[in-house]
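Trainee: Okay, got some structures for you below.
Values in this text are rule-based calculations from the coordinates and carry no lab data. In this text the structure is predicted, and so the values were computed from the model without any measurement. Cβ atoms are built from the backbone, for glycine too; each structure is taken alone.
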Structure I
């Protein structure tokens, strides 16, 4: 699906959708808890659905309700299972170690760019600790064997998702284990989110293997700062939106957007992307319409749903802006944006960033492959129209 947007500011009230990152974590805790959990999660998406369906494949029973999910925990672990992760990196990296801890002969199926995204050094550490991993086909991973208790070590500089996966896995092993994180830890707020999720199930995240999950019975997924950032940026570019559902005390790393946007108003700041890789596309749009910015620590952006360094530069240049990258930095110039045609390259954050950019352009903005927003925000275009966005949709 392609769309063409006629420039127009947005106006109205918007309630931010539930946090995808938190939903993944709470679903996993609930699936291995001691009793059912009612999880309030008013909106879902392809990534959350992938995690729920994979948990069902390894023995949980998860049903969609009007308000969210009812999770009946795993009672019997199957000998083998097929887990379809679709394009969700979180689903794969969280549940690969979990399958290893359970001893399931698990085949993980991947789609989109996920088969090309890295799994090292998680792969090597799981094999060192008892599992055998293989690639039967280009889009599948097979995990056999059992992770054993002991001392685990992982480099924190590649992906915090590896650490989250191991924290969940170690909690399912019989007996105490240690997790040592080496190097520079990227995306530390996401690790805090994992530990908070574990703690909400009345367990101690600092002592893996010595606890069991105890369901609180009822939990609500908080609003998603990653998606809320698009509407906050729209306001910064001239829209008039009342934004609801964001927790100012949230541990989500992308809450930093409320501190970064004022810096973009004042000048061309240097912004580290180490803890906020998902914010870079929309912050780059905002910076291009303001005074510019330099984003540092961008290496991991090349490993997302797209090479987000290349796709952000391509988006800005297609819209009349200018940006350039070095090995670990991205410079966005404050040229303003005029309009043009953006290829979303199957990256939901590129598509939504281009839509917000259109509110500040003088000419129409066409987005190719606009349906990719379904990965995180299936109702985005419906909400965009409700808030006054003016676009035409073309199926191909």
Structure II
């Protein structure tokens, strides 16, 4: 029966059938939430559990989470072939958590549990397989386990690395696993592309303590980076708030540092720059010592160099996407100003919005996506939705 939460977050996995293989790690208790997260993105999920898994997590819990009967043994229906054989229903076999025992059996072609039988069948038929290890750190570092993991990689298995904490190789966070699934099963329309993204605000040093900055949160830039990653791109983000992301990150604080970082990265070869960051328009020569409080103060500001103009001059063939914020103007005027800026900087696309009515720091926004021909679309809603539409537009011009 269909789940009542199916597709409530996105349709990124709509139409995909995922078999989740659960093995005997205590991390099995985390799988309930993972299954629900897959459902929220439109997937149809079926579960197969090993005998050891059933000692930790009752099959009824998996049945509740997936809204499907749980496979606990191979019967006359030959369930492993039905889902993971040649032409089988499954688009992916996701083994989470995967114990050292199961990893070793998969590497050697042993199939003495329902999960390993599914794995042998999937690998033999060319079905995508993803493994999410979870065990004690000492086991994860065992030479044989390391060899077995490498053997799985050589078979084409996608591994989602664990978090090493408290002497344990803990199962990866659900968000990281879901992103890996979305990337593996997604459109792949940015495969082979390198995308550079600037994100968030910059900060200009006033003295050793104080800075000048703006209200940009970086949420849109991060959502765009994640969407490009989902679609298969190799992604690098330049910003001043590094966080746990499955993409490369470069730290830059000031406008000049961001420009230097961008130019350095682009020398390594990229297909596009998406300039989302709200880069400071003005900077100053900072005081070397803390300014004493309580006194009148005058700061002399001078303009910063525009990153997109510098990039266009150095890389005339690079695809460039810019962002423009205005306040309290009509859509027609916003489009006009955005097109003027596009021409002045040689941009391929511009994303414009009126921040006078909100958007900065929030989880939602309304933007206009503009090309040389004028307004191509307007998007209102979650910044993850805006990110999808921006990447859709980029794909068309790449």
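Trainee: A value of 23.4 was computed for Kirkwood radius over Cα pairs in Å; which of I, II is the source structure?
Mentor: Details: I: 21.5; II: 23.4.
Only structure II yields this read-out.
Trainee: Compute distance in nm of label points 7 Å out along Cα→Cβ at positions 69 and 373 for each of I, II and report the one that scores greatest. Don't skip to the end; give the middle numbers.
Mentor: Values: I: 2.4; II: 5.3.
Largest value of distance in nm of label points 7 Å out along Cα→Cβ at positions 69 and 373: II.
Trainee: Comparing I, II, where is mean count of other Cβ atoms within 10 Å over residues 53-60 highest?
Mentor: Numbers: I: 21.2; II: 17.0.
With respect to mean count of other Cβ atoms within 10 Å over residues 53-60, the highest-scoring structure among I, II is I.
Trainee: Say we calculate distance in nm of label points 7 Å out along Cα→Cβ at positions 109 and 341 for every structure; which of I, II gives the highest result? Present the calculation step by step, with values, prior to reporting the outcome.
Mentor: Numbers: I: 3.4; II: 6.0.
Biggest value here belongs to II.
Trainee: If you work out relative contact order in percent (Cα under 8 Å, 6 or more apart) for I, II, which one comes out largest?
Mentor: I
Trainee: One of I, II was used to calculate mean count of other Cβ atoms within 10 Å over residues 237-244, giving 18.0; which?
Mentor: Numbers: I: 14.9; II: 18.0.
Computing mean count of other Cβ atoms within 10 Å over residues 237-244 on every structure in I, II gives 18.0 only for II.
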